[in-house]
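Q: Pasting the structures here.
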Structure 1
Amino acid sequence: MSILLRTSIMPAPVQALSAWHFREGALDRLVPPWENIRLLHSAGGIANGSTATLRLQKGPIHFDWLAQHEQVQPGVGFADRQVSGPFAAWFHEHRFMPHEDGRSTLEDHVTYQPKFGWLGSAVAGAFIRKDLARTFAWRHLRTRNDLQRHQQLSQGEPLRIAVSGASGMVGKQLCAFLSTGGHQVRRIVRGAPNHERLEIAWNTKQAKLDVQALNGVDAVVHLAGENIASKRWSEDRKRAIRKSRVQGTRQIAEALASLPNKPRVLICASAIGYYGSRGPEPLDETSSAGRGFLSETCQAWENATQPAEIAGIRVVHLRIGLVIAAAGGVLARLRLPFSLGLGGPVGSGRQGMSWISLDDVIASMLHCIQDESLHGAVNAVAPDARSNREFARALGSVMHRPAVAPLPAPIVSALFGEMGRELLLRGSFVQPKRLLERGFRFDHPRLEQALAFELGRIES
């Protein structure tokens, strides 16, 4: 049998460390973003005898992993044992230990045996050890960052927060982050709602929203809308994007304005596309709007919140930059070509790429909820905007690959049309002036740091 032991000091009392692990969303926060893992089934939460089934995809091969919880003691720890899965044996103990100074220690102790006995150990043992060390180093860092963030942003009682777009890449992690921090999350869903999970029904095609289910929530985070980068922009596609962003936002704003017990704040996702393409000019929230389809859409999108503002609800237009996330978006698409040594600058390479890590963008949402001085435009970008060429070099460096294979502008135009020209060949250098003024702490202020975290290239 082989053993992995990972121990880290956590910046929170043992009760907070334990509660974080026992709350809904902890598994979503602990799944490495560079891995293809999804939860198939979970029954009973974390309790003695409860089970969870995960599916792990490694290239063309997938494994279903059934684990059962044992030795469950809130405040102390729990264990999970593999019932069936990719190992011959697996037993994982999660231990929480208090410190006299108010901090705590998280210890992960894993005993495992690869399949096929000595042959499996000889062939795959070194790879498994390295992969597990990488995974648990990342898990401990995310746990530490989350606990520290919630301590900084805690203001007494937990909040009731409704979230639209909760199934998307950002929305899923936002809900998990809020839940593990002790807040009550109410997902606004387009399908049949699960009332036991406090889900709220919204039929966008029929413009029907369960308005009364929003009565009394403290905050609403509105993320829902058509993906702007999923396909080429025909005129019909552009109308669908604009309609989903503008009409959907207006529906939410009007519904909130009609409530007897209104939320204190509406956080409405927008985008730095508001500023258009401005060359090397540094931009902040005081900069004017740009030109083009994205800018015009963002302006109409933000204007659609007016019913909420008129009703006295504080509204924040969170202008989000390129989100660095290995599980989706641009980074997920770039991983394969860069891993093959085929990555490089797009077009001239001089266009700005204003980015933000996934963990920082979801934390900025909670920061904007808690900071009552913030309203209007807030740029959700890291203070490290780079040119496209610099971005390519940074990604190549983190992945230990060259970044010299260019993608010429004519090919971008031929492949992606107007969408490619606006999203890939143009850009701006945007700064998070208001977040910095209000003391927001970035976990990943530098691009190389954000890329390394999302790709699991942190030092173990």
Structure 2
Amino acid sequence: MKNLHVQEVNLRRPLYWFAQKTRDKFAQNAIWIFVGQIFCHLLRACYFLIIARLLGAEQYGVFIGVVALVAVTAPFSSLGSVSLLIKNVSRDKSVFREYWGNALLMNTVSGCVLVTIVYVVARLILPAHVSPLLILAVAIADLVFNRMLDNSAAAFQAFDMLHITARLYVCQGLFKLLGAIALVVLVHRPSATSWAISYLLAAAASAWAGVALTSRRLGAPVLATHFIRREAAEGLYFSGGQASETIYNDIDKTMLTALAALHGAGIYAAAYRIIDVAFVPINSLLWASYSRFFIKGNAGINSSSAYAKQLLSRASVYSVVASLGLFVCAPLAPRVLGAQYLQTVEALRWLAPIPVLRMIHRFLGFSLAGAGFQGARTLAQFGVAIVNVLLNLWLIPLYSWRGAGWSSLASDGLLVVTLSLITFSLRRQQSRTIAQAEVVPAAQ
């Protein structure tokens, strides 16, 4: 593990200089993640524009529907190993090789099992004309290879080396852009299936690069299966929470594919992609702060909540401005995406409050996880996921993508309220416990 910080950023000297001028390590990490996500989204925007125009709203809707279905199970392909790696290694760097080896093992075994399950489920619920090869390609890419890259990125995040974490995701975006360009050049009539194959090859290349770099720079993986048994319950809590979050964020796209017109799924997916881009700065704060929530959480929920409040004060102004900007600038979307995406304007305006709601419940969730209450967070997320599915079953057949948007707003709002109540209750409980502990010695 020598020379970890030597010449990491030769290709980004101006950005490296700018980050170094900011002495606060948290600010440096946030800058690197922000810059990395900007590059990722620029690359994603490039291949999104290529693929959206190349495939059209219907074929693009088919691809996104499969991606959303796979995404629901993706957190279980690592069984919480990403969060466990960050939590434990950020506190004790000496255990890295064991958690790195366990993460790769759990990812490979559970990922392969889930590929089979997802394929069977997809054949049952998706339209018959959706290609089996499309389903398999997306499932292998997202449940095996992309999760391997997540583990590599988490390893550097645990070492506070987020400039390398950012670089790994930039490489992933670059591989996907090259795949989209290859599709234009080599395939006469591209389809959702041909793009899925290109997507799989890009995921495999980025996963190989990430695992190789992590093993070379931080240490080769070593298995310690007793860690897995000891932390299985907590890992499942993390996986369950991530899966629930994926459901209330993404299952509506799959349900649109199955219950409504494919064109509507493409409209909604395009609008949601723009929302994700607007959330990049907040996501940078979330990435930079995640490991610190576990450190702050050692002192209890009051400490992690105070840290979340501090971060919310930084993020709230941007989130409100971003939501207003999305509402006002929505008419620009069809000019970029094409005339067939004209209804994206209305979809963007309905979804404009999402950045504010998402910001609040993400930071609340991080404060609970950092203080050891991931189980409570997961229970709340699971409840909201059920509400989201029920609302989608009711609203999508009646109102297509508009129903999905209303369901998404209701779900994010419900999660904000639920996590706020849980945090308030736990903080009161901790304050009473501290007060009682202070009274007992005084009485003696």
Structure 3
Amino acid sequence: MPVTFEDLRRAPLLVDLADEELQWLIDNGEERLFEAGAITVEEASRADRMYILLEGEIEGRIDGRLAFQAHAGDITGKLPHSRMVSYPVGVRAVSNVRLLQIDEANFGAMLERIPRLEIRLIRLMADRIREFTSSEVQQSKLAALGKLAAGLAHELNNPAAAAGRAASNLRENLGSMRDLDCRIASSDLTSQQRSALVTAEGKAIEHARSCTPIDALSRSDREDELGVMLQKAGIAEAWDLAPQLVDAGFDRESLKGFAEQTGPVFREALARTALLIATDRLADEIQESMGRISDLVKSIKEYSYMDTAAERDVDVHKDIENTLRILNSKINKSGVTVERDYDRGLPTIRANGSELNQVWTNLIDNAIDAMAEMKTGEKVLRIRTERRLERIVVEVLDTGPGVPEELRQRIFEPFFTTKKQGQGTGLGLDVVQRIVRRHHGDLRMESRPWRTCFQVYLPILRK
């Protein structure tokens, strides 16, 4: 059915237009009908039309994620004065849709015929850009948070799993030691023999804590030597005990001395000593694992600047190290080597530490991604700091393939990305640049094949 004045006046921007102005839109527009589920706009197709939605609902998606919705009365598509070249999203009809299409070729005549529409459409375009940018920034932050959470989960899982395995082995050891304690306690030993047994075990444990590791060949020879000795002594677990005793620093002479001190309970004492040493090391392993977890929790707390003011004195080295620790699993998975060249004399700077951590995260994450799929060549992430007059400089350099020369001028544009579809929003470097500028700093990039370097200049004293 033909488009009517009532159809157009459903749009708030058109409600007060005169009949002759609405008639111009009808005469110069094209009515389009779409069934539910139909594609109304192909993603990346040429942007050359404005749409006045008369009936129904449409939605646009990026990588399957909802980017915008429009209902009857909304005006969408390309607007006058927009520099949009192609539509960034694919648009689909949610229900049966009826719309009026105004081609770009008619924009000049439309604004000349309906001049008050120009400022309204400019405001609509500004609102749309602001909403779309805000949505994409939030999605970018969520994506970055997801990466950090995944990396942190991986880093926490390793020490947690190690502590769990050590605790399980510790429980088994305690059960075995209880049996050995009962057997030794039921033995007919004099007080002197019991005292000698305690002394021998104590010396063995202290020796195990302080002994120096030996090379693999010497270790193998010593295991064979002790295994043969224990086997001749009638100990069934000879070849299981030998490695543990070598770890404890036992050799032929110390094993003979231990046998003389423990006498009739040599087998039980030796097994119990090995368990005590293993238990002591399991306790060390649990302590080390929990220490790693504690360090990671401390790092993420410092990274997020919890419980601190927005601006404070910031140590960039500490923040970069926290960022590297959180991204450690991705660094290792990508086979990247990290090199540091820090000027340890750098002063702290007055800054928003949480925002600067977004800078370090984006630059380091991009550098890792640039090298991740390299089949040949050395993958090196080099971070360098120095002071230049009243500014500090942080350089993040990677040995990836580099940014093609024709793309270098666009690298900081919002929504521009060199990553594969679905892997980047194109907002990371835009966010980095805006944060650096808010800190009265400067961001520079130099790139050639196998060397890309981002330089962040930050003032030491904020005005």
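What follows is calculated from the coordinates using simple rules that are stated; it is not laboratory data. Everything numeric here is computed off the predicted structure, so don't read it as measured data. Cβ atoms are built from the backbone, for glycine too; each structure is taken alone.
Q: Where is distance in nm of label points 7 Å out along Cα→Cβ at positions 58 and 74 largest, in which of 1, 2, 3?
A: 1
Q: Related question: Using the calculated result -17500 for helix-only ellipticity at 222 nm (-39500 (n - 2.57) for each DSSP H run of 4 or more, over all residues; to 500), pick out the matching structure from 1, 2, 3.
A: Value -17500 for helix-only ellipticity at 222 nm (-39500 (n - 2.57) for each DSSP H run of 4 or more, over all residues; to 500) corresponds to 3 out of 1, 2, 3.
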